[in-house]
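Please treat every number below as a calculation from the coordinates, not as lab data. All figures in this text were calculated on a predicted structure; none of them were measured in a lab. Cβ atoms are built from the backbone, for glycine too; each structure is taken alone.
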Structure 1
Amino acid sequence: MSVRLRTMTVDDLPAVLPLEEDLFAPDTWSAAMYRDELVRTDTRHYLVAENGTGVVGWAGLIAYDDEAHVSTIGVARDRQGEGIGARLLDALLAEADRRSPVVLLEVRADNDVALEMYRRRGFTEIGRRPRYYQPSGTDAVVMKRERGPRVDGDLPAGAGEGTG
């Protein structure tokens, strides 16, 4: 079934929050945190991926003139491996490239699939944050991507390869 991307709204939170809990517990964002993000449209860009039955993924970007930050990406477990996460990331990177020259992110050090997806899109590791994710205490890998030409056979935006 095809998936379409659209702007995330507060009305999407009842669908996003259970996915957040399933994927990221115990290090989850609260409804209040998402509400705070969604009202800041000048510097925030949040998307959902949906199919005919509802939301199957979401992602967020915080963007300023000098740098942008991927704040979150998640895809329902039963839809992972279909390229939904890659599509969401590509859409965030297109927006980031319009707004700022550098994109930063933190990713769980134990998330090999996400680390590889970011590397394929030109991110490189620039540091580590010990025990960054709380309350689990999992380390974060800090990664950076500078705006520029596509790298290493990277796929065009919206292509179907990658992980969610």
Structure 2
Amino acid sequence: MASDVDAVRVAAQNRKARHNYTIEDSLEVGIVLQGSEVKSLREGRATISESYATDQGGELYLINSYIPEYKQAGPFNHEPRRPRKLLLHRRQLSRMFGAIQREGMTLVPLKLYFNDRGRAKLELGLAKGKRNYDKRESEKKKDWDRQKARLMRQKG
């Protein structure tokens, strides 16, 4: 019997996203993949740190994500940096488009993983870019929290 921790396997993570952006909201979306892409993802060599989601023809696509070719696929392989369609409900889609157009926000992928049913999912964050002083401020806060935790461990 597998625990909840084993149920979700992370294939790729965007660690810089929380440093460069303020994440307002996150959403789990499906992603359309070819068979060789799924096999390659299961090996865990994908990169989503430079990617983003955008509107193309009324649909949402993940642009500039890198899923390397799967060697055993041979002639049936995929293109590593092709745009990949994202699957969400119509209401979610219109809400995302509205936030992008009105408030100047960006859709940033946070995590690419396999859920408990073995389906590839993408955690998409509705983000607002941070300025340099915001980044410094959050870095100071993180350092202070770390130092505070260290002091509490020593005292207690």
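Given a computed value of 0.65 for FRET efficiency 1/(1 + (r/R0)^6) of positions 81 and 145 (r between Cβ atoms, R0 = 41 Å, to 0.05), which structure among 1, 2 does it belong to? This figure was derived from 2. When relative contact order in percent (Cα under 8 Å, 6 or more apart) is computed across structures 1, 2, the figure 22 traces back to 1.
Supply the structure label, taken from 1, 2, corresponding to log10 I(q)/I(0) by the Debye sum over Cα atoms at q = 0.18 Å⁻¹ with the calculated value -1.21. Considering all the candidates, the number was obtained from 1.
Here P(r) over Cα pairs in 5 Å bins from 0, in percent, for residues 9-104 alone has been calculated and equals 2, 12, 21, 23, 19, 13, 7, 3, 1, 0, so which of 1, 2 was it run on? Clearly, the read-out refers to 2. Computing FRET efficiency 1/(1 + (r/R0)^6) of positions 49 and 89 (r between Cβ atoms, R0 = 25 Å, to 0.05) across structures 1, 2 gives 1.00 for structure 1. For which of 1, 2 does distance in nm of label points 7 Å out along Cα→Cβ at positions 17 and 65, calculated from the coordinates, equal 3.7? The structure behind it is 1.
Assuming -10500 is helix-only ellipticity at 222 nm (-39500 (n - 2.57) for each DSSP H run of 4 or more, over all residues; to 500) as calculated from a single structure, say which of 1, 2 it is. It was calculated from structure 2.
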